[in-house]
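What follows draws every value from the coordinates through simple rules; no lab data is involved. Fair warning: this is a prediction, and the values are worked out from it, not measured in the lab. Cβ atoms are built from the backbone, for glycine too; each structure is taken alone.
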Structure P
Amino acid sequence: MKIYTKTGDKGETSLLGGTRVSKSHIRIEAYGTVDELNSWIGLIRDQPIEASTKNFLIHIQDRLFTLGSHLASDPLKKGIKIPDIHEDNITALEKEMDKMNESLPEMKNFVLPGGHNLVSYCHIARCVCRRAERCVVLLAGKEKVEEIIIRYLNRLSDYLFVLSRKFSHGLKAEEIPWKPRP
């Protein structure tokens with residue numbers, strides 16, 4: 001199988017189902033941003049972290065491929081076989097956050113991103129996740145998008161924030177609170 005097809009040389013691409021759209025279409029932006037997020041999560045996963053977190057990040061990456069396949073599908077074409085995203089995928093994120101929060105100090109302020117490379121990677125992934133969410137919300141205003149995709153991305157950005165705090169705490173990195181200047 002060749003990677004290059006030359007079919008996109010004029011600025012168009014095909015959705016699952018065969019429909020051709022501009023590469024600047026919001027649907028392409030949405031699943032492209034989910035793909036970027038997946039790559040950032042891969043970078044986090046490649047750091048020296050505990051196996052259970054690494055395995056959960058692999059699970060998240062799998063779910064992001066599923067979300068991407070939904071976003072890459074023409075909503076008007078029926079019979080396209082793609083995996084499903086389920087409510088328990090969101091619940092799994094919530095359970096992981098609850099587990100991490102048990103050992104974290106209470107948050108009293110927003111914190112400035114940073115303190116360690118690993119923490120910063122989490123914050124970058126969180127920001128990309130929020131951008132993906134905004135793209136999907138914009139798309140949902142124009143075309144059919146399953147609401148669970150938006151909810152999953154919303155919860156995933158929360159998870160990435162809590163993960164950054166877990167890494168900060170474990171690495172004894174300084175969390176600098178944001179204190180608004182008068």
Structure Q
Amino acid sequence: MLSTDTKITIIRSNRKTLALQLKNGEIVVRAPLKMKDREIYKFISLKKDWIEKHLAEFNERKKELDTIQPFSEEEIKALYKKAKEIIPERVKHYAPKVGVTYNRITIRCQKSRWGSCSSKGNLNFNCLLVLFPIEIIDSVVVHELCHRKHMNHSQQFYKEIEKVFPEYKKWHTQLNKTGSVYLNKIPK
């Protein structure tokens with residue numbers, strides 16, 4: 001059985017199906033508005049093996065991440081400088097391919113995001129992106145530029161990405177697998 005100290009968060013919304021996710025060692029269940037708690041907990045029980053496997057992986061990963069030394073101030077400054085040289089050029093390259101315009105590009109050192117796009121067309125990117133292969137940088141750039149067409153994560157949004165960057169899923173998955181190591185090196 002699952003550990004009794006594993007936190008479970010249930011988020012109800014206008015959806016038709018149940019979805020399960022592990023976030024920072026916690027179980028997050030997205031459920032339809034009127035679904036009974038007993039049905040939700042039955043679903044969690046059916047997914048027990050999957051949950052335990054992924055919680056074990058999370059705990060192993062957490063042990064690794066806790067041993068990582070933070071970036072120095074000099075290292076972060078160097079990452080900013082490099083990101084300001086590389087990322088705007090990648091945006092300039094991909095914007096016409098996506099068929100969009102953009103306003104300001106900002107480079108930040110963020111603990112939780114690789115990029116974002118505002119409704120005004122301002123693009124923000126994490127300076128840590130320059131630690132990855134150019135394909136990962138491009139996947140984030142194309143992702144944010146496609147938000148200029150779709151300010152959501154719908155199927156149409158991902159289809160737009162795939163048109164311009166067919167290997168998006170491969171590189172996005174790699175970023176998700178390895179990115180937390182670098183995010184954890186940002187000083188608190």
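Match the computed value -20000 of helix-only ellipticity at 222 nm (-39500 (n - 2.57) for each DSSP H run of 4 or more, over all residues; to 500) to one of the structures P, Q, and report its label. Here the read-out was taken from P. Give the label, chosen from P, Q, of the structure having the highest value of FRET efficiency 1/(1 + (r/R0)^6) of positions 144 and 168 (r between Cβ atoms, R0 = 30 Å, to 0.05). Largest one: structure Q.
Between structures P, Q, where is mean count of other Cβ atoms within 10 Å over residues 32-39 highest? Biggest value here belongs to P. Out of P, Q, choose the structure whose coordinates give relative contact order in percent (Cα under 8 Å, 6 or more apart) equal to 27 when calculated. Going label by label, the one that fits is P.
Looking just at distance in nm of label points 7 Å out along Cα→Cβ at positions 24 and 56, which of the labels P, Q belongs to the structure with the highest value? If we compare distance in nm of label points 7 Å out along Cα→Cβ at positions 24 and 56 over P, Q, the biggest value is for P. Which structure, out of P, Q, was percent of Cα pairs over 24 Å apart calculated from, if the result is 43? So the calculation was done on P. One of P, Q was used to calculate distance in nm of label points 7 Å out along Cα→Cβ at positions 48 and 104, giving 5.4; which? Structure of origin is Q.
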